[in-house]
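Visitor: The structures come next, written out as structure tokens.
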Structure I
Amino acid sequence: MRTSLTRAVAGVTIAAAAVLTAVGTASATTTPAPTTLSISAAQSTINAGQKDVISGQLLSGTTPVTHTAVWLARVNGSQTVLVDAHFSGKLGKVFFNVFPKTTVTYELVFRGNSNFAASTSSPLTVTVNPAKLPTNLSIVAAKTHIKPGDKDLISGQLRQGKNLLAGRVVWLFRIVQGKLVGGNGHLTGKFGRVFFTVKPSATTSYILVFRGTPKLHASHSGVVTVVVG
């Protein structure tokens with residue numbers, strides 16, 4: 001037969017179990033705190049192969065969420081591909097070095113945990129200028145020696161690899177004491193060739209210069225000297 005003390009102890013045990021169950025249920029249903037995740041780029045436009053820095057800050061309200069994994073994602077159409085992850089610092093900030101070869105859109109992603117809800121930054125596009133193609137520019141003089149008062153013909157050919165570059169401006173300069181002097185520009189023809197008629201009064205060195213375009217690197221020829229006398 002149970003004594004009053006036994007019944008009392010049993011009642012306390014049941015009550016304690018009920019309290020623990022209630023606490024456990026409350027903990028299991030606790031809602032993670034909402035978060036926000038910003039994103040920015042050090043440069044919005046870069047050249048292919050250059051470094052850019054994507055940064056962001058993870059906050060819950062105004063409080064930084066620290067020591068938490070944040071993912072860098074690349075957006076491909078309707079797909080988002082996670083490419084790297086770093087832990088947020090003491091201010092909730094995170095940084096990623098990127099070297100995109102083409103224009104790309106990024107997002108930062110926090111997947112959430114038991115304390116903080118997941119969040120994703122807005123998309124950010126980094127515009128990448130395509131890599132410039134190298135060019136080559138030749139030069140030749142029709143004559144290396146002329147008489148005073150005679151004319152000479154300086155010609156050159158502009159190429160990009162095996163391609164002949166037509167319709168590009170090439171400049172002819174004289175070289176005087178190591179400096180480029182004058183400057184006369186002609187368009188290359190359909191075979192990438194350009195021609196300049198010169199009438200030097202004394203021995204003169206010449207160089208051809210292509211100043212480049214958004215898609216083509218600048219280049220210059222070697223030096224030719226026309227001896228007068």
Structure II
Amino acid sequence: MRQLTLQEAYSPVKRLLPGWLSRPIRSVATACLAPLMWGYRTGFFLSSFRMKAVTKDGEPLPWYTYPCIDFLKYRTYGNKVILEFGGGQSTLWWARRARHVVTLEGDQKWYARIAQTMPVNVDLHYVSMKDVDTNVNHVREVLASKPYPHYDVAVIDGLYRYEMIDLACNLLAKDGIIVCDNSEGYGFYDGFRERGLDRVDFYGNAPGVVKPHCTSLYFNRSSFVFDPTISIHVIAKE
């Protein structure tokens with residue numbers, strides 16, 4: 001059975017009550033119900049209780065801002081190869097969509113924990129965080145062992161983030177994107193300023209996180225995620 005929309009549920013109240021009474025009822029209902037519905041629909045409530053990023057059905061989500069997740073999830077990645085600096089729930093999310101995912105993680109305990117959950121199309125590697133040079137060299141060694149000259153999506157969400165910018169830019173496919181989480185920090189603005197890439201910022205809350213932040217996409221004009229033939233999805237119908 002189809003669920004009633006707020007407008008449909010409110011319609012009898014509007015018909016039966018005078019405007020001076022029905023309008024404040026509608027305002028209070030909207031103020032109270034809209035945040036609750038958003039928290040349920042996005043999985044924010046469940047993410048808060050489970051202390052990890054998930055949908056309302058418990059499926060993995062990246063820890064990006066919700067506006068960025070909503071933008072990315074309606075693109076097609078079936079033949080794409082993903083590179084992640086920092087892994088976790090996002091690795092599982094990308095693995096369900098892309099052909100292959102190469103993930104480098106710098107926290108040894110976290111690496112050991114998530115390694116048990118990775119599907120077959122994920123190459124997960126631990127890289128030392130002893131210091132910047134050691135980390136960058138270890139990352140270079142791992143990537144040199146891979147058969148991919150370029151990656152369709154590069155995600156900077158861990159390791160020494162500023163130092164990963166060069167690697168991400170050099171390995172980015174011409175129509176690819178670089179996803180930078182917490183992009184208001186880590187020197188991302190200065191690091192990308194002279195790269196000749198365009199940028200879109202997605203501000204908002206992330207799953208189970210109180211304070212809003214920013215996830216940014218860097219890209220060339222030919223990026224596949226900005227193809228104007230991609231339809232505009234109607235989230236309200238979900």
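Visitor: Going by mean count of other Cβ atoms within 10 Å over residues 44-51, which of structures I, II comes out largest?
Guide: II
Visitor: Have a look at I, II and say which one yields 7, 28, 32, 17, 8, 5, 2, 0 for P(r) over Cα pairs in 10 Å bins from 0, in percent, as calculated.
Guide: Label of the originating structure: II.
Visitor: For Rg/Rh (Cα atoms, Kirkwood Rh), for residues 60-99 alone, which structure out of I, II has the highest calculated value?
Guide: The maximum falls on structure I.
Visitor: Where does the value 2.2 come from, among I, II, when distance in nm of label points 7 Å out along Cα→Cβ at positions 172 and 204 is the thing being computed?
Guide: Working: I: 0.8; II: 2.2.
Of the options listed, only II reproduces it.
Visitor: Taking distance in nm of label points 7 Å out along Cα→Cβ at positions 140 and 212 as the criterion, which structure among I, II has the greatest value?
Guide: Working: I: 2.8; II: 4.0.
Answer by largest value of distance in nm of label points 7 Å out along Cα→Cβ at positions 140 and 212: II.
Visitor: One of I, II was used to compute helix-only ellipticity at 222 nm (-39500 (n - 2.57) for each DSSP H run of 4 or more, over all residues; to 500), and the result was -4000. Which label is that?
Guide: Of the structures listed, the value fits I.
Visitor: Comparing I, II, where is distance in nm of label points 7 Å out along Cα→Cβ at positions 116 and 164 highest?
Guide: Max of distance in nm of label points 7 Å out along Cα→Cβ at positions 116 and 164: I.
Since every read-out is calculated from the coordinates, none of them should be taken as a lab result. Note that the coordinates shown come from a computational prediction; the quantities given were computed from them, not determined experimentally. Cβ atoms are built from the backbone, for glycine too; each structure is taken alone.
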